[in-house]
Structure 1
Amino acid sequence: MNTTYTNHNFLRIAAAIPQLRVADSRYNAEQIENLMHKAADEAVKIVCFPELCITGYTCEDLFHQELLLDEAKESFLQLVERTAPLDIIAIVGLPLRVGDTLYNVAAVFGHNRILGFVPKTYLPNYNEFYERRWFSGADNLRLNEVEIRGERVPLGTQLLFQSEKVKCAIEVCEDLWVPVPPSSLHALAGANVIFNLSASNELIAKDDYRRQLIRQQSARCISGYVYASCGFGESTTDVVFAGNGYIAENGAILASSERFLFSGQLVISDIDVERLINERQKTTSFSYNAHSFVNPQEYKTIKFDMPINRSEKFSRTIAPHPFVPSSGEILEERCREIFNIQVSGLATRLKHTGIKTVTLGISGGLDSTLALLVCVRVFDKLGIPRSGIVGITMPGFGTTDQTYNNAIDLMRHLGVTTREISIREACIQHFKDIDHPEDLFNVTFENAQARERTQILMNVANQTGGLVVGTGDLSELALGWATYNGDHISMYAVNVSIPKTLVRYLVAYVAQTEGTTTARETLLDILQTPVSPELLPAENGKITQKTEDLVGPYELHDFFLYYMLRFGFRPAKIFFLAEKAFAVRQGSPTAEKYDKATIKHWLSTFYRRFFAQQFKRSCLPDGPKVGSVCLSPRGDWRMPSDACATAWLREVEEM
């Protein structure tokens, strides 16, 4: 059976925190059953409960009472039977006798089938913990099966529970806190979703540390990580339990519980299993590490069926701008980091070559503004006078007063050498030379201007003994929105791996932290300028050629680019994610920007242009990689220039 969420490999999971009574197994089983019904109603496919939730974690010496153990077993078996009709797999904790030894186990069951028991490996026996007084650890196991209900049920820590692409494994509470958690080995053996049944009490600042552990372990294992810890109802004789539920995926917390809640609760999210698989596939050191530490044959795989999730429920938030952090504080930190990477890259090139002059075209647009700001910071840090930065504005047929004035003002305020070289007469002469009508506004008309500007930059760089700094960005490279041997070429491209949606934030960041008040005013005006190459004649002094009217919204193309390159997703999944990212959200100021037809149209444009324009990316100038997506042929992206887009375009058409 297929485990996917509408065929896009999302696994809907939950961390459940029931309200319990200590040593009242029947009551606890009822509470667990109620939450299982709620989870099933929410289309959850796997739900994880806390450690020893059938009895309660804080039973202490009652774990040696025959009645408690028998009640726990009977309540568990009744729970298995009563929840058989539910379309869900559950993981609960209980004490389990195996021969004359007691184990703290996680039981996996669903559809009236007990899939396996996983005992806790590391039993804490320090400070407030005394688990070795009641239980034995997994290292004491001598059997790999246990008979229950007349069936032989797998028992052990090396168990993988698999349905299609989903491979689950389990560790219990303290297992996460040791230097080498069992989940690390489970992940190397193939598990891509880890469940942790826990009973972690509260101490000052402990939750922050616990949250970091979960997040980091999910990142280290490149996995989903579902954590459920007990809450209200456990004994507070000496400690308090807050009910911590977390769902993490590869370093990110997707959802978390409300702590110190006095009732049961579910924490639900959708783990992208395909994303995890793709990330492991790209991170080849992951499989090399597996060969060093894990023998997959030592693991037993238990297969189960999980019907296709036809529900429209989807709990995961998809950010419309994946390259841009949503939080103000994190965004500022990210901008500072990126800007410093750009600065360091260019500074190293200048230091290595001994060059003390740079040349770049200043258009009054966002990209050239960012490149100029990088140059200014580099020269200041290297102790080189800003006069060594030669900024050239090259007005042409489409240059407007706004962009021209902003270019001049910005260079003047920043104290760089300012030059103005019009390209009009040179282009008119060139049109005559090649017999091209001046009023034929086609690709030749446009590209001649771009190449003339590049020729000026290169020759002035030779004149001054300098280096041409490129201004083009990642989004333009993805779409091929650059003139070959024109703005496509430079001697060092500082914006080469920064997408258009992020450029705006970087300029805004520098506007607030750099330069004089007058420079800041110019920068803020540049931020309001429409994106345009200004290669077609202006009308009434206004920009007539807006890039996004021609190639589509950059925020959509950046979204497509991120999920195509970062995770290798197919068009249908990217389309699905785009729908979610740009959908109407109740009470949100960002109403639906793009309907399905619009997203589909520009997705087709993206693939068509991306494949057709690879030849430009095959010969890129040097430039610093700043994020997880880059198109340099020497870095992240190696693609033949003759690759066909047929399969991708066909899938878009068939959606």
Structure 2
Amino acid sequence: MFQPTFGNAVQEYFVKRFRNVAEERRIRLEALKTREDAEHYVKDVRNKTSAIFALPTEKTPLNAVCTGTEQRDGFRIEKIIYQSRPGLPVTSNLYLPDANNEKIPAVVFLCGHSAEGKSADVYQTAAITLATQGYAVLVIDPFSQGERYQFLNVPNANSINGSCTREHCMIGKQQLLVDEFFGSWRAWDAIRGLDYLLERPEIDPARVSVTGNSGGGTMTSFVNALEPRFTAAAPSCYITSWQRNIENELAADAEQIPPGISGLGCEMGDLILARAPRPTLILGQKNDFFDARGTRETYEEVKRVYSLLGAEENVQLFIGPTNHGYSRHNREAMYKFFAQHNGISGELREPAETATLPPKSLQCVPAGQVEYLSGRRHARDFTMEIADQFAVKRKKHSAIELKNLVTERLGIKNIVTPYYRTLRVQIVNQETPKQYFLSRFALEVEPAIPAVLKLISESAYYHLPSNHSALLHIPHLASAEELPEMYTKHENVFGLDIRGIGETRPLGGDQHTREFFAPYSYDYHFASCHILLGESYLAAKVKDILGTLKLLQEYGYKEIHISGRGQGAIPAALAALIHGDIASVTLYNAPQSWDAMLREPISLWPQSCMLKGILKETDLPEIYGALNNLEMIRPWDNLFNEVNK
């Protein structure tokens, strides 16, 4: 109905936050003056990344099998399936040069976001070239690519549509509820692939490198930081800076959002510095959405630390002349760099053409998907298993215990009475018998992102009027759309556009549609920004409500009723619990539970309404049960359909 007045507020808020993180880190880096300083910094960021990724403590049997071999001129390709976790199959191709009597260097090759995974022509070309240069190359199918799609044959998968990035984000947000990070799962697949390689008698463990492009560049950067056994790394088309990504409105997959890493003061360069002075080639492209300016900046800061460590030559930079992708220019820079650090000589350029194989020839599974393997498990099976374990262990809380728990989990501290601005009144149904006014007030609960309070009435107000009783409604998407219905239910009705909806619904963002709940939308992006900072978008929305309640009470409202609809029902319920003095709570179209959001393969509930690891401690039904005078009206399931309609 109305255009957002503060449509750029949330984005600019995060730009400032991430610039501050980068500036504070820059000051720390500039303070490094000696080798000892640099070594201390390396140890610090290594410890931070290890804590964030929280990999399994036990390495279970790989149960690796070779399901077939393709013999080519000068090398062969073995089709390998190993289990990175019990029952979780990883499909891969191992390229091996024809037999010789010496141990050979190896490369773990991590694919980017290609639907074909390991069989994509660009990855085959790189693997074939490396094999002809004398390397063993293990190319791994990531989750939801190649033969590892996770949402085949599931109902209501239209929001996924066979997209690997959409599958990743669905897995990631459901794992968030059980305190798992999808990036750790992706990294673990690669680490177990390294385990498999090092079991092979042909491999020289002193010469094992890792490379990948885009999403594979992400994983190369992650496992570089996490794994001590790699001897060289070449991440392509990923390394820039989180500051640049946020400034450029660049959303990223769930696995690319390490929780809390920015809150710990880290930047992308720290993924390299965590293993300094390991030989590392940073690859980028001139015309890449991963901003090449950030790539150059990161290289310069990393090079300075390497220099303090006496190994400036161990880090190099190559920026290709073209678009995002592992182009021939970048591949050949990688061949040269790895050869330099692995004692490889000879022709290091690709032939004019490389004969790649059709995907079917590289399949590890006859049917082409792990979906059809007997006894296989998908990522969501593990998520539900963890949720089951949490449900058994969760204690039942008293009302005060629950309030204290939720307050602490949301990081709610002192809520002050917000300053408010009076905005222009909006007139609806002007000059008709149904005319009414929306008096609007911008509440600076957090000054950079006003929460907009709207009073629906027959008169215009240019001040916040006082009264005894009021209804405060938290909408699904915009209070202007829902207030007319609420107006018939109470005498004094306010609607509150908490951050990210209504008056602060973003005007931009890296998305292909203006649909709010679309994968990769701005709502997902801003929730991810909070995760990087070790915070919660949902907690910030609750703070908006608590600040508003404090203001209304100071204006004489002694009896306040709260209602919430859809995604607004969750922060409404949490705020009512924390506040503790709400006359009644009415929740329309609320979710049944956080647990229910991961029980079906597909859930439309957004990441922004989820709390990291909350199912360890409580769930929405317990919160609902602690609210005074609660009425639940037409709850929604995972697809936003009414339950038992």
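Some values worked out for this structure:
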{"item": "Structure (1, 2) behind the derived value 2.0 of distance in nm of label points 7 Å out along Cα→Cβ at positions 72 and 128", "result": "1"}
{"item": "Entry that produces 15 once relative contact order in percent (Cα under 8 Å, 6 or more apart) is calculated, selected from 1, 2", "result": "2"}
{"item": "Ranking 1, 2 by distance in nm of label points 7 Å out along Cα→Cβ at positions 280 and 384, the structure that comes out highest", "result": "1"}
{"item": "Among 1, 2, which structure scores highest (criterion: mean projected area of the Cα convex hull in nm²)", "result": "1"}
{"item": "Distance in nm of label points 7 Å out along Cα→Cβ at positions 48 and 520 derived as 4.7 - corresponding label from 1, 2", "result": "1"}
{"item": "Top of 1, 2 by distance in nm of label points 7 Å out along Cα→Cβ at positions 416 and 504, largest first", "result": "1"}
{"item": "For semi-axes √(5λ) of the Cα gyration tensor in Å, for residues 168-367 alone computed as 39, 24, 19, the structure of 1, 2 it came from", "result": "1"}
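Coordinate-derived values only; no laboratory data. Please read these numbers as outputs of a predicted model, since none were measured by experiment. Cβ atoms are built from the backbone, for glycine too; each structure is taken alone.
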